[in-house]
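Multiple structures are listed underneath, in structure tokens.
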Structure I
Amino acid sequence: MRVPTKARFLTATLVPMLVLGACSSGPAGGGGGDGPVNLTVWSWDDTVAKTVPGFEAANPGIKVKVVNAGSSFDEYTALDNAIQAGSGVPDLAMFEYFAVPYFAIPGKLEDLGGLGAGNLKKDYVEAAWNDVTVEGKVFALPSDYGPSVLFYNETTFKKAGVQQPPATWDEYYEAAKKIRALGGDHYIAQDTGDLFLLLSLIWQAGGRPFRVDGTRVHIDFTQPATTKAVAFWQKLLDEGLLNTKVTAWSDDWNRTLNDGSLASQTMGGWLTSSLPQRAPRAAGQFKVALMPQWQAGEKVGAENGGSGFGIPATSGHKEAAFKFLEYFTHGGGLSPRVDAGAFVPNTAVLASAAQGKVDQYFGGQKVGPVLAEASKIVASGWQYPPFFEWARSTYNDIVAPLYTTGKGSLAGILEEWKKRMIAYGNEQGFQVD
């Protein structure tokens, strides 16, 4: 899932250790001695802990301790520090998909192919499997997923004269004007520089700004599909059709979702579990639809968030760790996680979701079929640079003035972002252009 984080690595902890070489691996077995194997799992996903009792009952020789190491930023920093110190490394750790290459390329993660991961490929959504694969090797198992969908307040839309969710981005633009005409704080959406929203638009449009081949990275924000998506979002900003004062996950965000003045969100499917807590007074008003399309009649999607779990290369209990990993991302641990609200990219679960059950919060809609379809239509070929955790923090610094002063453009910001990524990536030992 996508969660707000401080998202800033210290340079000292971000260095990918290309010069130092790959981390040395500990023993690969399930542990030794007469006592149980004790696994430590770092996770900010609360649903993982719910699978421990069932796993331990089925595997009495293995004990699992799930530790919340904080936000993704906190966890990545702590993991890097532990790896460099040679102690305190967990047996399993959670990673947003874009962070997998950072840890995989310099050898900080175990290649799960030797533990049997390849046999599971067919049971995951293709795009999610690609997210955890680096140079043909799988370094994590997908745990949750964020196919981009449109959450829209049907009551507000109809009040503005918009009877159906926009099927195209042109229709979205027309709906944005009608909703803004309601006056006050009414907007179709808010944006204060959401990088992942912008990237999801580019992704869906067919832009592929990052090309990664090992330690070589090519960055290009001038592809026609990229410039089309960026220009569209810039138009909404220029015409005052987006609320640029309300930040996602803030109290004001909750308020505007509750009162209906914030009419929609284009986010990952994982929002189905948190929107009812964020906007309980809007129960029955929100519905879920596929992302609007760039061309009428198409069905193309993108991602916005998602996570997997990998085994650090220095874990001394790799086989036991993989057994638990397989259990909660693929096996018997899926049911308690799904029941607790996890949205997982497993084909069997999605097939079940496609049958649909009524969700009263979403006005009696069967949300499952929409999310299942959105998961299947995610466009292929997207990549993130291995230093993306640093890069997204830098983007936040660059983009802030546009939203506070109105000066500049998204296209100009992306070019400045590219320059900084090239400089930083080359400093860290990558070959970036």
Structure II
Amino acid sequence: MKEEILKIITDYYLKSGDFNGFPLYNFDKNYNDLICKLIDEDKVEVLSSAFVINPHIKALRLNIDKEDQKKEVINKGDSVVLYPTEKYLKSLSIGSEKPFTKMLLDGQEQLKILFFDIEILEPYFQDPRYKIFWYEYGGSIEISEEFYYENLENEYINDFGLGYHKEKPYEERVVGVFLGDLACLSLKAQLKWKLTYIECQHDYIINEGFYRNQILGEWIDEVSIYDAILDEMIVINKMCENMGIPCFFNKLYKPHTFEKPEDYRIIFLPTLKNYYSFILTLEKMIVDNINYKTFITATEHIRPVERKDEEGNIRKPLQMMPEWFNQNSKSIENVDELIITPLKSIRQIRQVPAHKIYSNHYDKSLFKKQNDIILKTYKAIRNIRLFFTNYPENQDIKIPEYLITGEKIRIY
């Protein structure tokens, strides 16, 4: 009878469609002793509402003490659910062409995070048939509505997160995906993901924000530095309007949404082409977006500068800024170092893709270069906001608390 019980539990797990456990209440209470023996033999394991919120899926590896498991069976605890153990399932040598489905058939947990080369994401971002919802430390992949009925091999990833090498967090990014999501992919899609599967899984760790949000269910109040820049720009424009001068930036972008420019994000494939695409986007959003009218408008507290230089040539906003800041501010020292130089560096880097033919190449050091340039850009924009904050008219302008403290701003 014991083997029959084990077969019922195993068949239910394998044939349920979602790898569900078998509810204890379906067995006669006279079977409790036999079930406990199966637990002792490491062939059956127990989940219940005493251990997890949803015991009907094996989400995580919990290593629950066998005595505690048997108590739940004997006491008929709430929502007691039975599973074949990973050890027992592996002994069955169940075959599957799908590598990630095979892992679930072998009893591995559905919320196990598997790591892949981050380059696997690049084709999805470049393919308009897919819609990528990116929230800095993770995201999801969906099929665009207009291509929903095409044969795209069920390439849908509900959640993926950024991961890092434990010893080289700023040099090597990876992507982490739940096993349960991967197992839902078609054979073709699973094999594609398997090609970028990282063998030394234990060398990597998932982003803390992703873990806290997706595993622990916590609300994440950290803010990406990319969103922080956009929020700073919004505040700067509000302060300009309040002072009666034209907005500093011609165009604003929506932070904390999926509506930001496509290349305004971390690069996934560290190539020069992707790095320069990011730089070109950053220049358009920041440097080319500065409004020269801000600098030629006079108010009670603001002295304007001339649009033309001494030779009568039209000056660009970045050329007007040093003079304008220096004559209107006593609070900011080293304007060139704090504001002008970081913004000029964006333009200098952008000269290569804009005016030269270059050879594309792969270089993981570009991850760090991108982090460095976005950090310098943020500091420059923040210093511009601090300049405007010092004016009396702007004391009542509401500034997000996280921008004031800077404590929750993250580079992922």
Structure III
Amino acid sequence: MLETMMHALDSSQCQIEQLERELDEMTAALSQAWDQLVPFLQEVPSQAETTQDIAPILHALSVAAETEIAGIYLFQSEEWLSVPHLLPVNSGFIEQLRGVTHEQTLSCTILSGEVIHWAFTPVRSEQVIIGVLGIGTYDQQHTFTAVHLRIIARMAERVGSQIAAAQLARSREREAVVAREFQIAGEIQQAVQPQDVPTASQIQIASYWHPARQVGGDAWGWVQRANGRLAWFVLDVAGKGLPAALAAASLHTAIRLALRMHLAPTDVLRVINEEFYDPYTRTDLLATVVIACFDPHTNTLALANAGHPPVLVRQGHEWVHLPATAPPVGVLPTLDAELQTLTLQPGDLIVCYSDGFSEIQTPAGLWGQSGLLDAIPNDVPDVNALTRHIVAAAQGVGIVEDDQTLVTALYTGND
């Protein structure tokens, strides 16, 4: 019994001594790893603005690990970077890299036929694996130690944080660029809108224009024509934001140019549809347009409507609706709208608006044309006050989610 116990004690003592030796070796390895890491991390660049800036990090990594090669593969951009550059790896090796979830060794044959022995570790950003970082050698007898793995693991942490910081910086830079582009587009669109209303014989004009976002697809304009005639228009490019704003600005310019050629409203619509049909078809755009022309010599209002909400004309106590007689610009290769005319009497009121007014969502449903009509008082001595009244009523019934344009005209009959 005693002999058995002594044998067990000797065996335990041997195990303890073995564990102590292994612990000493691990301590020495960790000390060596730390001694290598400290100067290494001090020399490695602390920031990477682009993936190309990681090249110095890879070079420092290969030097610290005493290997010939270091590389990184980023999953999202499918970008492979290595030192030396242009290390030719095949697609099968790239697929292997996508399967790396912890420290592991891989071997690959490059196009020259040489075999590279690698040690890889995943690169994480916000706990998500975004790529892998590795060191490689042509020496197949080389063994990657705990020191090597510790070095690449530590550097993977740094690279991950740097890539995340670089991505955040690029994201903020892109956001700033986009914000600046929207600001410029908004300034251009604001400049395109009339800075004042026309002063014309026998008719008063007032307007309101407001995009739902920084820029929008609504626009309006006017042109003083020969013999005292006055033309104005409202357009609405389907959609919101920058694409709609760019399309609205170009369409606005084209309509003004066509009106300066003294074309009838129907001919203006036909000409601009011929011009914009192909580009609108390619970009999946369309635009509603209404064009009105007032002749003070005949007291006549002539208009053409392509897909736009009806123009409302109050004559006496009755409302006349002048609806669209053709589809929006860009829908069909040819656009043949009907010329609609009215002879005006003093006190007649003309209301042109975009669907940003009629399609306001209220607790009871869409505000609609009926809501707009209900907001117009019976007595309209001043179109500016009327326009402000309609806008206030629209803002009070619900949330405005679309661009809004409103042009009101009062025929006074006075020169």
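Each of I, II, III could give mean count of other Cβ atoms within 10 Å over residues 59-66, but the derived value 12.5 comes from II. Highest-scoring entry among I, II, III, by Cα Rg over 2.2 N^0.38 Å, is III.
Quick one: distance in nm of label points 7 Å out along Cα→Cβ at positions 83 and 339 came out at 7.8 when computed from one of I, II, III, so which one is it? Going label by label, the one that fits is III.
Laboratory data are not the source of any read-out in this text; all were calculated from the coordinates shown. From a predicted model like this one, the values you see are computed outputs, not experimental measurements. Cβ atoms are built from the backbone, for glycine too; each structure is taken alone.
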